[in-house]
1. Going by distance in nm of label points 7 Å out along Cα→Cβ at positions 63 and 119, which of structures 1, 2 comes out largest?
2. If we compute relative contact order in percent (Cα under 8 Å, 6 or more apart) for structures 1, 2, which one ends up with the highest value?
3. Given that Cα extents along the principal axes in Å, derived from a single structure, equals 43, 35, 33, which label among 1, 2 identifies that structure?
4. Once FRET efficiency 1/(1 + (r/R0)^6) of positions 15 and 151 (r between Cβ atoms, R0 = 35 Å, to 0.05) is calculated for every structure in 1, 2, which label goes with the largest value?
5. One of 1, 2 was used to compute distance in nm of label points 7 Å out along Cα→Cβ at positions 39 and 55, and the answer was 1.9. Which one was it?
6. Assuming -6500 is helix-only ellipticity at 222 nm (-39500 (n - 2.57) for each DSSP H run of 4 or more, over all residues; to 500) as calculated from a single structure, say which of 1, 2 it is.
Structure 1
């Protein structure tokens, strides 16, 4: 990704309300972000447990979405698959996140959701050669293939947020 300022990120949100932007807190490590290393930028709000944010670069332009974490993560007893990095992990490390659709559909309450790593560390997980835990199952393929797959799935999720739902 290209380096972004806080103002550029705040201006890139497609599904945020004025209130969302007013209360949004950047991650504590924002100033240390290694942009060349990132395929997308995602973080949990350090002041609001149930909120997260995702910024993807699409055609050289940042597009950001507000995420809402479900009240409970997947079952602690079962493994769960992150739909972004395709990493199988203990269920308490994967959470259902929803995002209000952009525009009038979102204002009317329409949203989309997917299971994502609870800490939104997918961009790091696809780069790891070894499993994170004994319960984790790594998808086959090279690190480059996993990175490309995660980038495509992030863009597909952002596409769903941007799309107008056809009744």
Structure 2
């Protein structure tokens, strides 16, 4: 597997991208189902975001386990999506190659969003209750990253919200 510059990628980096894409799938499942946000998926979101940080010291096998945990939570929220015969793709995991192949402005803004949500998650406890507004922002920001058709203005709005939360 190669990165967007053509360099070979580590198994850990590939799995971190896969986990990020799975988190975007979870965010898609939460979108419109915000009433289903709870302590369990909030803590999972925070823990998983921390695992996607490039500097995170995590074993690839633990990343695979985290991906499975996020998948299970997604299908707990939208159980019919797992076995839907008429798939719409709404809750599918995001293929991060779409991000790396995006035009430069979009890619830069989406990467700023991802960096911001990772920083926010790094400052949150996995055991204490995080503010609902913060968790909603994290889910909405991940949802935005997966929206390939959003323009620079829409993405910049999300960047500002994420950066404001970090301040």
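Read-outs: derived from the displayed coordinates by stated rules, not from any lab. The structure presented is a predicted model; accordingly, all values stated were derived computationally and were not measured. Cβ atoms are built from the backbone, for glycine too; each structure is taken alone.
1. Details: 1: 2.9; 2: 2.3.
Max of distance in nm of label points 7 Å out along Cα→Cβ at positions 63 and 119: 1.
2. Working: 1: 21; 2: 32.
When relative contact order in percent (Cα under 8 Å, 6 or more apart) is calculated for 1, 2, structure 2 comes out on top.
3. Details: 1: 43, 35, 33; 2: 39, 37, 35.
Structure of origin is 1.
4. On the way: 1: 0.95; 2: 0.70.
Looking at the calculated values, the largest one is 1.
5. On the way: 1: 1.9; 2: 3.1.
Of the options listed, only 1 reproduces it.
6. Working: 1: -6500; 2: -20500.
The correct label is 1.
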